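Structures given as structure tokens follow.
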Structure P
Amino acid sequence: MNFDVTDEQEMMRDMFARFLDENSSGPRVRAAAPSGFDPALWAGLAELGALGLRVTEEAGGLGLGLFDATLLMEEAGRTLVSGPLAEALVANRLLGQFGGHADLLAQAMAGEAVVTLAMHDIAAQPKQWVAGGLVAEAVIARRGSDVVLVSVPESARKAEDNLAGTPIAELDLAGLDATVLGSGDAALATFAAGIEEWKLLMATALSGLSREALRIAAEYAGERKAFGVFIGTFQALSHPMADLICEIDSAKFIAWQAMRSIADGDDKAGAQISLALWYAAGAAGRTGRHAVQTFGGIGLTLEHDIHLYTLRGKAWPLVAGDPEDLLAEAGRRLYAGETASLPEVGEVPVEFDLGEDARKIKAEIRDFFANNVTDEQRAKFHFSWEGHNPVIHKQLVQARLAYMQLPKDVGGRGLSPYEVTAARDAFEEEGWNNPVANVAQMVALIIHRFGTDELKHDVLSKVMSGDAVCSLGYSEPGCGSDVFAAQCKATQLEDGSWRIDGTKMWTSGANLTDYVLMLCRTDPDLPKHKGLTMFIVPLKAEGVTVQGVHTFMDERTNITFYDNVRIPDSWRLGDINGGGRTMAASLELEHGGGFAKVQRVLLEAATELCREIPASGGGKLIDTPKAQARLARTYANVVASELIAYRANWTQVHGKGNGAYGPMAKVFSSELLVTDSRDLLDLTAPYSLAKRNGPAGTVNLEFRHAFGTTIYGGSSQVHRSMIAEKGLGLPRSRN
């Protein structure tokens, strides 16, 4: 797996970034108005080779790959480049591919002429808006079965006020002189591939634009005060920013995935291209709206750059029409067999393959379930503790498939983050959700690091052999995700033993488990995060009461009561009042998971159900445009969630720093699971109302399951605060 560009690409990006910082600054962008075109900037880009970047070497260009061009476009978006750069990159490449106009191509690459694209067939739509049409000497367009080069005299270019002050113009292309560049299927495919390339260039440009708009807004929120505090501490501002950074990064990653898919020959590449631009356009629109809101009144004024980002982020993709058409197009490509002409991509350095070792562990898990698990056992699988089967758990332990994430020095398998991700996917595909093993790994690691020899002998050995299971006792009534607010009290007695009194909430599995890993308050006079100590408490001890709490997700959790429960000091973990440090040891097991695997299960079930449900006009629901588009939207969210999680894996493996990538993976995927499950429940209604076995029951269950994913493991609100602080540099919003 790799999320890095090559050294040469980094040098190229840095060169363009430095040039654009100087030559496409806010004042320069304003100075280019009202035409929206900066001739000096254009000439400078030409001098750096940008305008011939995608033209083949045989035709006089640099012959670089599409990924290189997207790096340029990301910087162009960040700096609001004044000119139709994405369109020119594609048009110049097409000129070189078709040949015969060497002089015009040379002028275009030198910045002396502008050649751009028409997005629609001029045989059907002769009059259309053209990006750069105000300054273009020529336009490349489809005309029926021909690809033509339309000469645009200055008299045909009429300036018109427009949304973002860009050099667009409405041109009557059918009434202008045109030269045929090529005819027939091959020529049309070449042109169509150019349009697909434009989508990827525009998607990455919008990603760069959106990230910069969000950075500007976050910087302002960290400097501006209202009511005596920095406005960045207001979660109404910071939490939407946390969501937006996930969206923005996802848009770029989907574009990267599309290029990777083209290189790998993946048949979903065409759909991914359309979804990349659809995703990026939506993210840009939402980012611009929130950025202006962050600035308040001054964000509406012409003196502040944020309005430029807001308007161009909205305007740039609209030259091709309604972005929702892209979603519909992706739906047809995914579910109706529509094909796409794909551009050549060249070298694509990013890689999203988990690797051969990951494939081996997935195969090992599949073989285990095929050979050891009966249909009767499978029928009782559930995502919660209610699906626990002690026989299967013991077999998994013996097969070394239970504690795969646990380090080898603790007795685990010590798999890499990539292998752990693959294993989780395999378990999800088998329907085996394994909270028992996940909690056991955490408890085992803490006992190994901080436990006494007695505790290791009495408890750890049983956990590692699969003969005992554990619960977590962190949360309490009224504390929510603030575990450091715990009030369950541990009092040390004269003989050194401890008395536990209090209540724990959400002690999932306590009705099934042997022990609970418990965080207790041992010094009420210390700051709340310092006066805590960690213990192992036997749930069968006198004074422990377990009371079931049932959810609408068919899940049982528990409230547990502790009344004068006695445990020896040897069952204490770590220093007295050092519970925070002890609990932090479990962070070694953090691999940036999320719920992409659950999203995929939902999508597959909904797709299967759509293939079964009759459509009102005949055929099946899957044949309808509405179903195709809505399934495509969920598909995009699945890909986005997977890539955000992969990024968290990759940064951990390679020590790329902590940008709150793990929390991004969790909050982003869980919130998308909520919205997608609700939408697909609607799409497949009324069949999805049933809890019967099969795809309808799966859609039904995942709709209900989704609510819990935003709460357990840390609520979305807590994770958004972490993302805002670590990922965007906003001031801390929590005490």
Structure Q
Amino acid sequence: MRPPVAARKPLDRVHHGDTVVDAYEWLRDKNDPEVIAYLEAENAYTEEATAHLAPLRARLFDEIKARTRETDLSVPVRDGGFWYYTRTVEGAQYGVHCRAAVSGPDDWTPPSLEPGVPVPGEQIVLDDNIEAEGHDFYSLGSFDVSPDGRLLAYAVDTVGDERYTLRIRDLDTGDNLPDVVENTFPGAVFSGEGTSVFYPTVDESWRPDTIWRHTVGTSAGADETVFTEPDERYWVGVGLTRSKKYLEIALGSKITSEVHLLDTTDPDATFQVVWPRREGIEYSVEHAVVGGEDRLLVLHNDGALNFELIAVAPDAPSDRSRWQTVRAHDPAVRLEDVDAFAGHLTLDYRRDGLTRVAVLPLDAGTTSLAGAAFTELRFDEPLFSVGTSGNPEWEQPTIRYGYTSFVTPSSVFDYDVHTGTSTLLKQAPVLGGYSAGEYEQRREWATAPDGTQVPISIVARRGILSSGTPAPFVLYGYGSYEASIDPSFSIPRLSLLDRGVVFAIAHIRGGGEMGRHWYENGKTLTKKNTFTDFVACAERVIALGLTTPEQLVAQGGSAGGLLMGAVANIAPQLFAGILAQVPFVDALTSILDPSLPLTVIEWDEWGDPLHDPEVYAYMKSYSPYENVTAQTYPRILAVTSLNDTRVLYVEPAKWTARLREVDAPVLLKTEMSAGHGGVSGRYARWEEVAYEYAWLLDVLGRAD
């Protein structure tokens, strides 16, 4: 079967005196039968080209399934008078959200629940399998229980376009109320008294711009607008502080933020701005009580590149004379989050490219937080990822945190603030006799063209890295939005490692692994550092003798897909294959169009090519679609989703068509019922992973 050839329908695009002839922009109209026919032809071609891998895909799926405990449940989290948890059942695609009553106010030890064993007093809050019936795609967005535990606000998307329908369920009867609100965005929360729900909606560009108040039991047509943000660079969200004292509206662009607080204990209160927005200043707010006095903990970057933590008075948050510096700025430590509880604070940060958690007890004698001495939790692995999660209760005496590494399955701990001890509550089971000792992880460093040292985290079967023999190798990268790709465990990845494949993450600039400067030096007019860092990492693992270009595959998705397209153009000789997942490969076209979701708010990330000719020229110099040339490309698999609203399917479709003009060995696979995150449902997701891994192994010569 010959690969499909997309029709050329040249369209001139002129900006800043520069004309680009785009022959494939017509593929943007997914309502055009010719477009759908082309995508289906590409799918048919890809299916035929990979048909020989069907047995391997089946084996990989079976391996993932065999290693996974299909009937399982999460560690219960206490919220109000209930322990909440999620069960999975063998054969069911989705989870079942449940709860069971706590035994009393002092019950802080989560019940030890056995998979498949009925839980005494269990109540099903929401069964995603029932909600998903009759739909090819299902995604749960908002999920919030009222403070009194009687009502559930939940929202679902059954298309993949991130437009969620919000409903309210009476948990006493299990029936939904008549309340139905269409086209919401995730993040709905109940008010402190539980009589109303606050939720965000999006504008025509899919930007969350408005917060609404819905009174339970009324029509959506009667909902009130609480806040609207007209500036197209800002997204808005809403939530309650853990203490339930403040309702918070947070809005932010990529580089600027603003927080509005409403004191829920004051019936006459109105929303008050903590700090008026100032361009380039980011901050977040948490409510704490210290020595019986309310304090706002503000994590900010005003004169502090890596952020600092201060405590301010709620009635005068801008009065610098009353500020207390809790954790001063440190150029080697990137502060990321602070959480406040009745009896302690927690601080999440990163140092030396790894995440960290520290704790500060608050006792009756604590009257000031100035220079507070946090105690850092210590771990003995060279690579790991740790973070607080599942801590909704204000009065809880413990801290729930998650821990994982390349070789340690995801683990949930409770840390006792008073004794300083951690208790393992659960480690994700890996069936089939997994032993962490059979694998090893280590860190290497690559030297970028400007001399910057770039970390690489590597995992493999024990002995492979020291064998002196080059091995099949997958190098993963992202490098945008200050997002950090930290070492973590993956059951599906074992199928690669056990076939002798080495897996590594290139912690390139544009991400946040090494601090805010790492991000600042990989965005806008320094974006090319992201790509050259990745190339340097590839060259480094080759120079170390860990692999060869004939055995090296690059992998990345979304903005990491832009990375994949860029390195395919600038260093194709280093790779045998490139896996590009929902790839942002037509970046210049998208960022030039203010009507698209990834545009106005993205100008702080990429620059504004619409109004700035320097940015236009810079983006044009690296955007993968514009820079396809007649050269020898590695094998490429591009995976996308028809209903993706973040990276539109048209980007990889156009890129594929352009690569075909230069005879590149490229395949395009379009999921026709999925969103940005791919297909929904765990079994469907395992099939998707098996598909991609089979292709990887084929490229790496390990399909047999």
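Between P, Q, which one scores greatest on FRET efficiency 1/(1 + (r/R0)^6) of positions 252 and 644 (r between Cβ atoms, R0 = 25 Å, to 0.05)? It would help to have the intermediate numbers written out before the result.
Details: P: 1.00; Q: 0.60.
Result for FRET efficiency 1/(1 + (r/R0)^6) of positions 252 and 644 (r between Cβ atoms, R0 = 25 Å, to 0.05) over P, Q: largest is P.
With distance in nm of label points 7 Å out along Cα→Cβ at positions 68 and 540 derived from the coordinates and found to be 3.3, which of P, Q does the value describe?
Numbers: P: 6.9; Q: 3.3.
The structure behind it is Q.
Could you figure out which one of P, Q the value 1.8 for distance in nm of label points 7 Å out along Cα→Cβ at positions 372 and 396 was computed from? Before the final figure, lay out each step's value.
Working: P: 0.9; Q: 1.8.
It was calculated from structure Q.
Given that FRET efficiency 1/(1 + (r/R0)^6) of positions 164 and 332 (r between Cβ atoms, R0 = 41 Å, to 0.05), derived from a single structure, equals 0.85, which label among P, Q identifies that structure?
Checking each candidate, the match is P.
When helix-only ellipticity at 222 nm (-39500 (n - 2.57) for each DSSP H run of 4 or more, over all residues; to 500) is calculated, the result is -15500; to which of the structures P, Q does this value belong?
P
Comparing volume of the Cα convex hull per residue in Å³, for residues 148-307 alone across structures P, Q, which is largest?
Ranking P, Q on volume of the Cα convex hull per residue in Å³, for residues 148-307 alone, first place is Q.
Starting from the value 0.95: which structure in P, Q was Rg/Rh (Cα atoms, Kirkwood Rh) calculated from?
Checking each candidate, the match is Q.
Which structure, out of P, Q, was FRET efficiency 1/(1 + (r/R0)^6) of positions 188 and 572 (r between Cβ atoms, R0 = 41 Å, to 0.05) calculated from, if the result is 0.35? Mind showing how you got there, number by number?
On the way: P: 0.05; Q: 0.35.
Derived from Q, not from the others.
Quick check for you: by mean projected area of the Cα convex hull in nm², for residues 284-323 alone, which of P, Q is greatest?
That would be structure Q.
Where a number appears in this text, it was derived from the coordinates with a stated rule and is not lab data. Please read all numbers here as calculations on a predicted model, not as lab measurements. Cβ atoms are built from the backbone, for glycine too; each structure is taken alone.
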